[in-house]
Structure P
Amino acid sequence: MIVDEEQRFGVTHKERLKSMKADVHVLTLTATPIPRTLQMAMSGLRELSVIQTPPVDRLAVRTYVAPWDPVVIREALLREHYRGGQSFFVVPRIKDLPDIEEFLRKDVPEVRYVVAHGQMAATEVEERMSAFYDKKFDILLSTTIVESGLDIPSANTLIVHRADRFGLAQLYQLRGRVGRSKTRAYAYLTTPPNRQVSETAEKRLHILQNLDTLGAGFQLASHDLDIRGAGNLLGDEQSGHIKEVGFELYQSMLEDAILEAKAGGLAEATRSREFSPQISVDAPIMIPEDYVPDLDLRMGLYRRMNELENKAEIEAFAAEMIDRFGPLPEATGNLLKVIETKLNARKACIAKLDVGPKGALVSFFEDNFPDLPGLLGYVDRLKGTAKLRPDNKLVISRAWPDAAAQLNGAVQLSKGLAKILA
């Protein structure tokens, strides 16, 4: 089954088409995938191919975002008219058509225009489109019915009235109606002259103005995913944010589930090595705001810390932070020690490590330490300061008066237990 202009179909439509035959192969084509589809492709649920090579001699569409200015619009339409071309004039609602008709009659009397919208009879729309295609009119004034399926090489100027009312993918599709030959095309996206547009609308228009290269649909769809969210992959919401668990955690959970499904259950065997140990210690553990003021940069550093895999990488990361931001604050140094402890704890099958001023309590993953004789030998070597309880928890009795001593004790303890299993 091949679905073209996939963004025009809802999830229910596509699922119903797929259910018509068992084991059907599905190929979907679109310049602007909806966030849900793009997310499925990026997370591995679907395979993805991107075609970025434009036709020979095709030029990118010059895009301008500006408040409505009758003089600018008149000049744009007349320039297209005098170079022998045609223009599209798109409005968001049918009730906006009379105002634009009035503007064209009064301000641009030199051009002939024709109106088309979805409430007209199909034959009438076809007649008007055919007349425009045959160059009997200079301007096609319409609603978004021209969004896809039209290929008129002589039409190379697009005016979008109230562009703030359109979606990002819609605007990109509309812009694709012009510039379909070797002639340079222009797109004017107008906003209300004396009214503030919403922050999201401003973001959409800014993205579209910046992405004016050919084949930018994939990048644009990625921005659309960021703005609108990925929707519900198991339901029919095509956009929206995963508020309950947060997007990154949701993405991580999804990737794990996909890998497990593809491995046919083999992932279960490796899960014991991939658990996340909990380290509890009474000390500030963070990257302070006055050390790295930019929030996005701080979040990026936290993500990178989470991916560190050994002591050498931790030391290299610390050196990079000192080089970029100056000497490490105490809280950030503590955080790096906790990460080192966590890496050792994973090797030692420690599920939880509680550290306090009088010692530590170690809980093993699934209450089981793989090398029990080795653990008993370790307890003997600590000569009375360590005790293995009947519930398989290890108790360490030590005086660690301050946070620095507790963190150092946690590092040494986790390192000692990891050595038993090395």
Structure Q
Amino acid sequence: MINQRDRSIIRDLAKRVAEAAAFPIMAERREIWKRHHGLERIKPMILVFPEGSWTELIPWDSLECEDPAARDYEYNLRKKLYYFDHIPDDTVIEETYIVNKAISTTGWGLTPEWIPSDQGTGAGTFKPVINSPEDLRKLKFPEVIHDEAESRRRFEEAKDLLGDILDVQLKGIRTVSFHLMNLYTHLRGLDQVMIDMYENPEMLHEAMEFLEQGHHKLIDQYVEMNLLSLNNDDTWNYPGVNGYSYELPPSDCNPEKVRPCDQWASAEAQELTLVSPEMTQEFAIQYEKRLLERFGLGIYGCCEDLTRKLDYVFQISNLRQVNISPFADVEKCAEQFRKDLIFSWKVHPSQLVGDFNEDYIREYIRHGLEATQGLVMEMVLKDTHTCENHPERFTRWTEIARELIEQY
């Protein structure tokens, strides 16, 4: 039970969130996002995700609640308020508090092993658990588990705490994303997967086919168990966008029984960044494509450079957005890009560390805006693992981006 002092802190924060959500700018942003996702070129949109920097923006020891459960509520609410007070991007603050259902799976039959770095945030090393084609037989299709009692407990707790202030909603699977190559490289090892492309492609295809079928079965189970929820709102859709849309869900949707065709979904294959376009298509995109096409609208890419791979990505029939990473050639991507897709430019997060050079940031953003003129475009600042304890940099970066957008 959350004590009275903690309840009071949480409820006061919730009231401030409700006040922020009621500002007219939130309704305006919501409308613009829907038009933007409908491919209407209004203006370049901005989204900022502090991610790893949240611990510097809102240090854990700055929280006022005592109970661990209460601190989770406090942290979630303070994040919303931090956007309202300090990050002038196009984030929509909703008058909702989302409770996630207690959904898990039995896994894939093998557990990845990892040799961690001796540095807290350093890069670790894969320790393969699949060492031969015979080891593929150890893989199993995951089974979905829903702890209905725990879901109900979570919802009732949040409803009791916040229900008279915010719209408390119990949601199932909303963020749908496919990471087949990521999963397999954790089991096989990244170096070995690269070698397999040349020396043992049959084994790699067998693995990818199994993982594709396993994900189809996961989707089927979510549907059968009625665990999907709509994501055409402020849902965080991978790798960093909301889902506001006039097209989703379609008119025949039953919100009480959501289908894949009612949702956004995404896929990526970052591990194949340095692999040829042809091999990326052969070992990743063809498998991801069939999964994505079960859904209403598709998103492709994350941090991998897709400059030379766009032709294959464009073959995904329900594609709506492509993520252009910080390592891609923005000009070359823009030259190839289709006007019936959203150019989601992931700007380089290194701008927030070291020398915060406003002149460089201004020129960098200006170049991206000029290169993408005529396209439906958005800028996303994410993968910000640190701001070197300068939270004000998020504010200033967003202000610079906003100023330049107004000029264009």
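Each value in this text was obtained by applying a stated rule to the coordinates, not by laboratory testing. Note that the coordinates shown come from a computational prediction; the quantities given were computed from them, not determined experimentally. Cβ atoms are built from the backbone, for glycine too; each structure is taken alone.
Points worth noting:
- Calculated for structures P, Q, volume of the Cα convex hull per residue in Å³, for residues 24-95 alone is largest in P.
- Top of P, Q by FRET efficiency 1/(1 + (r/R0)^6) of positions 136 and 152 (r between Cβ atoms, R0 = 35 Å, to 0.05), largest first: P
- Test item: volume of the Cα convex hull per residue in Å³, for residues 320-399 alone calculated as 90, pick one of P, Q: Q
- Highest-scoring label, criterion being relative contact order in percent (Cα under 8 Å, 6 or more apart), among P, Q: Q
- Source structure (of P, Q) for mean projected area of the Cα convex hull in nm², computed value 29.1: P
- Of the structures P, Q, the one that 58 was derived from, the read-out being percent of Cα pairs over 25 Å apart, for residues 176-295 alone: P
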